[in-house]
Structures are given as structure tokens and as C-alpha cells.
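Colleague: Please find the structures below.
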Structure P
Amino acid sequence: MENKKTNVKTLRGKVVSNKMKDTIVVAVSRFFKIPKYEKYVKKEKKYSAHSTNKHEVGDFVSISECRPISKTKKFKVITE
């Protein structure tokens, strides 16, 4: 079997919700430039991630793409 390169997304963000069992919601922020106005804008996207450890709201975690665990969970926590 030959080795294949995999493009796995790794993101870092802030925990915004931990009310579900084995699931946390992570908000990932990014800055991008609008060329016309020459200004930067901050956008935020929320991802549901699988985590068996307890994380508090406000913690920063790294999440990695994995196989679909449920309808909305396609990421898992890799570091605390």
C-alpha cells in the first residue's frame, strides 16, 4: 500500500459553548483584507467538535478535521 498525502485542516479557536455531551462549539476568527477599501475585517465561524475532556468556555483549543461523527460534527479536539 502506498502512502498518500492527506490535507487535514487544523484550526485554533475559542470555546464558546460546552453544554452538549462530548461536544463543544469552537469559534475560529480570521482577518482578511477588502482591497477596494484597503481595510481589514474580522470574521468568525463556529465549528462543532468532538471532545471527551471537559473544556471551559473561554479556553483556546486546536481542532482537526476527521470523519463525520454526526450531522454537524466533523472536527475533533487535538490539544487543550
Structure Q
Amino acid sequence: MDMAYEGDETRGLASLLGFKPVVPPNPRRLKPWKLNKAVYRERNHVERLFRRLKGFRRIFTRYDKLDVLFRSFVTFALIRLALI
């Protein structure tokens, strides 16, 4: 979920599906909820990881037809990013 999609319906659907919405409330909201900043910070780390993975053209454009090949290249990219 992103701040643009922080409406009551979207939050309710995410909770119904078993997800824990971690997004700050809109400042104009009448009844804002409490934001867990530690969990929100972790969410940011995951989003930055996906941004770095998209830097690999082969992952971004999904050249591989087989899931096994795609998964192996994602693993290779994650290892490469960990070593940098």
C-alpha cells in the first residue's frame, strides 16, 4: 500500500486478505491511525531493493520464458547486490 491508496476501503481489503497495511495516514484525515515507524522503515528497505533489482534489464523486461530461469537470475542479482 502506498500513501495514495490509504483509503478505508483499501485498508479494509488489505486487512481482510491478511496483509498488515503499513502506510502513514493522510495529514488531513479526521481520525488518523498510529504509524509504526520501525515497520515502515523496513517496508522502505524492501521497496529500495525492488528498485535496485529493476536496474537489471533482464529482470525488468522479463526476457526469460521459464520461471526457473527467471528465479535463478533474480537470485544471481540478489547475490551480486549483496556483494557490492
Structure R
Amino acid sequence: MKRSKSVLKNIRKSARLRAANVIKKKKLRAAIKKMKKMASKKDALKSFPEVQSIIDKSIQDGIIKKKTAARYKSHLLKYINTLK
């Protein structure tokens, strides 16, 4: 079956966008995991704004939904509050 030029272009474009989205999602998950491994509350509170920023950027990029981001932030804050 013959494919038009626009179909081939859309295939290339979607592959490129998917690769970028995968990288962004891995960065988000790595930041959350790094945050959960912290032992002291002081360090966790210091790095929370960075993680929060990554989560907010993920919403803008369409990687995660708004309520998912709210859940991530809520869980992280609960985790921070359990630290000593």
C-alpha cells in the first residue's frame, strides 16, 4: 500500500515527539524517586521546589494530567512530613 508524503511526515513527527515525552517522563520519575530516598527533612524540603517545578512542567507538556500531578505533590509532602 502506498503512503502519502504527509502520512510519512506524521509518522516521523510522532516518533520524535514520543521520544521526547519518554525522556521527560523518565526525568519526572527519577526526580520523585530521588526525593523519596532522602533521609533528612531539611534536604527534602530544599529539593521539593525543584521536583514541584518538574511536575508542573510535565502538566504543561501533557505528560501527566493535572490531578495526577496534585496527587504526586500531595504524596511527596506527606512523605516529607514523616521525616525527622
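Bear in mind these aren't lab numbers, they're just calculated from the coordinates by the rules spelled out. Bear in mind the structure is a predicted one, so any value in this text is a computation, not a measurement. Cβ atoms are built from the backbone, for glycine too; each structure is taken alone.
Colleague: Please state which of the structures P, Q, R yields 13.2 when mean count of other Cβ atoms within 10 Å over residues 32-39 is computed from it.
Modeller: Derived from the structure labelled R.
Colleague: To test your reading of the models, identify which of P, Q, R gives 5, 21, 17, 12, 12, 9, 8, 7, 5, 3, 0 for P(r) over Cα pairs in 5 Å bins from 0, in percent, for residues 8-47 alone when calculated.
Modeller: So the calculation was done on R.
Colleague: While we're on this one: Suppose helix-only ellipticity at 222 nm (-39500 (n - 2.57) for each DSSP H run of 4 or more, over all residues; to 500) works out to -29500; of P, Q, R, which structure was it derived from?
Modeller: Going through each structure in turn, the value belongs to R.
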